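Each reported figure results from applying straightforward, stated rules to the coordinates on display, with no laboratory input. Predicted model only: the values in this text are computed from it and were never measured. Cβ atoms are built from the backbone, for glycine too; each structure is taken alone.
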Structure 1
Amino acid sequence: MKNPIIEALLEMHYFSALKDFFSSIYDTEFMRILKPSSRNENWYGFDQGWVYTTLSTEELFRQLRKNIHRGLQNSPSIWCGYFLQFKPVEKMVGRTRNDYKPAGFRLPYLRSELDLGINRQTGLSQHETLRRLSNIRRSSVSYACPMLFDHNIWSPPDLSEIRFVPVRLDSPSWVNGRHFIAFQDTTGNDFVWKSEEIEGKAISFKEWFIGIDKMDGKGIIDLIEDSVKEIKKATQKENSHLVKNDKDEITSLLPSSLTIIEMKSQD
């Protein structure tokens, strides 16, 4: 399993730029970002003053339902939800004992290693979870591979340096071994799923952004609940169902790649 701290640092590095872009496009005021936490069964986030906050799933759903009932005339919040898994990119400059260089690639080349470690809550790997979540209506599921080396997170965030790799249900599925997303260089969007030598094409930040739906409170509730149902289905729990007094189950099943952004109209 890869070190999740590095991935979290990359996400933090680019978040302010992501937040500013969302706000400028929708002409809104950023309110907060929310992410599920499986360790203490609640949601955590930062508000517009960058104050750390926590709330239960029941509290989140109550706020989302309140947003629905207020109606458009009262300028309710605008929500966006997506699954984005950041991956550090490693520059490969020489051959190794177990060489994973794709056929036709020359040295140096770039690669991000996928995480196939099994989650004890779900029995699924990070990669398999993303594949399954891509089956949900209105979901946006991608790897984010920043062309940022030596983990220089002190430099100003530049969204154009990220290569977004869409994950779909027909993306390669692996259960063991080492597997990678490989790029020849920092400028192209072509990549290879290695070790099966399956070619793909990454997308730019703006292309990724276009694929994210603007939602109301009901849309976010549906996204959350549909995500849990899809993970349950993948873990052979098709007969399980969500009940109103069992919301803690939600945060234990949702991956940390889920990001929910709340914005408010400035009118």
Structure 2
Amino acid sequence: MPDPALDHADRLRQSTVGIPACDDDPHVLSRALRALQAENLPVPPLVVDMSRREEVKRAVQSSALEVRYVPFRDSSGLSESRNRILELAETRFVLFIDADAVPAAGWARALATALDPARRVWLAGARIVPEWPVRPPPLFTSTVALELLGMLDLGPRPMEIPRVMGTSFAIDTESPGRPGFREDLGRRPGSLLSGEEVGLSLDVLAAGGRILYEPAATVRHFVRRERVSWRWMLRRAYSEGHETGLWPQRLEPFPRPLRWRDRVFQLAMGPAFRAGHIRAAGR
């Protein structure tokens, strides 16, 4: 008899949707929960909430979807909240999605099915597209800028990738090694330093695993209004430079072409990026 954990038709029964939250827009979260309700998930989603306010809790309580809500106000940041989700999930597979992203129909099934232990696919990334609050500056829609904003759109075909994007991805918790997130990385109040999903991805690759991009698992990532500004983007480029200086090797680029707008954006962000990289090198 085949192992039901590896049966694609029954994969959702072995999956928990994990949502780390921190004072996110309750209207966006409500939309996400309605979208998940349409997925008929066998296992209730798990919301780990490090918010200081009550809006996220009220959005969960008002949802018609059964949700497992866990307050975590002592969390040091996103990585610790993600690790708490891994600790609390009672299934083999965990499907992460941020509280400011709304999944399209079929997201959960597609992302869960993309994991394939038999082929050592232990990590899978979603297709992430933007939802803008206002019209962005033209260069903000370049590929490189969108990736700094947490987007990942590599086209309509599945493919192997060097790492996932933190907005939405899935992990096989029974893969070799001990899946988890570095708690010195990850967003926290007052800091744009992320990279916790990069560390996870590098660990998966080092253990002999593969990472798959699954475009059928699509989410719309709502860009916060304050991020549609050059001031915010320069801070984010600085943090990205800082992150790249923390890894023991040069990160492999995503398999996508770069066009003239990407090059212009990279030139504009170059000084901030290099300053962050220099800071990391001086640690």
Structure 3
Amino acid sequence: MKINLKIARREYERGAFLLAVKFSQYALAEDPDDAFAWLTLGHSLLKLHDRIGSIDALENAAVLQPLDTASRVELAIAYGAVGRKSLSRDLLMMVATSKQATAPEMLRIAAALEAVDEPILAMEACRQAGKISPETPEVHYQMGYYAQMTGHPASVSEALMRHAIDLDPANIHFRIGLASLLIRLGRQCEAIAVLERAIPSRLDEITCECCLRRIANLFFDRDDLHRARLCAVRLADIQSSAATSSLSPDTVATP
């Protein structure tokens, strides 16, 4: 491996994606047919949310050599993100039916299929992930989520989400998802029971503003003013951090 590509890989692995892009481009200037340099460039640009650039780089890599499963999934996700939904769906299904994807990759495929408005296919991909790794909590949680989207009874979604929590009791995101379902079903007391073991101890893990508002309102309606106030403070902290980040000159750095 040439020196510029070695540096690009090192910078990518340590999270310095701008430098990884720069040294990948240096490597490609030396050898435009280096598939691994195109791959490194493509994945680095993905980390920087440059989906158009990443698609171009990954497509160039694919011309030179077959993409690995993870890269095919990322390329398909990028297609979906730029509005090429049919192409995204078709590539995702090719990978999903290849029997080469791992359980985490199948879960990523499922999420990507849901993002291109294919919840039924997403649920099937999730089911296949469950065949590969039946005790993975995320499999059961995502199945519960997709079950809601595909018209299954609420009891099916609830059972799947509760099983996910049984497998991973500390996961606050699973608890929020189940609590949200219970709130929609008018079962606020049960929603409180799901959340009270994790709040406030895991409150710092919640970054979704909508979730925090929903939880704060739930606690407020049940006269748990202490927890409602803690959720409101967490929400204010997130909003303040977001406002500060948007004003920082570091956020507009370019390669």
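Across the set 1, 2, 3, relative contact order in percent (Cα under 8 Å, 6 or more apart) reaches its highest value in structure 1. With distance in nm of label points 7 Å out along Cα→Cβ at positions 20 and 100 computed over the structures 1, 2, 3, the top value is the one for 1, the highest of the group.
Computing Cα extents along the principal axes in Å across structures 1, 2, 3 gives 66, 44, 29 for structure 3.
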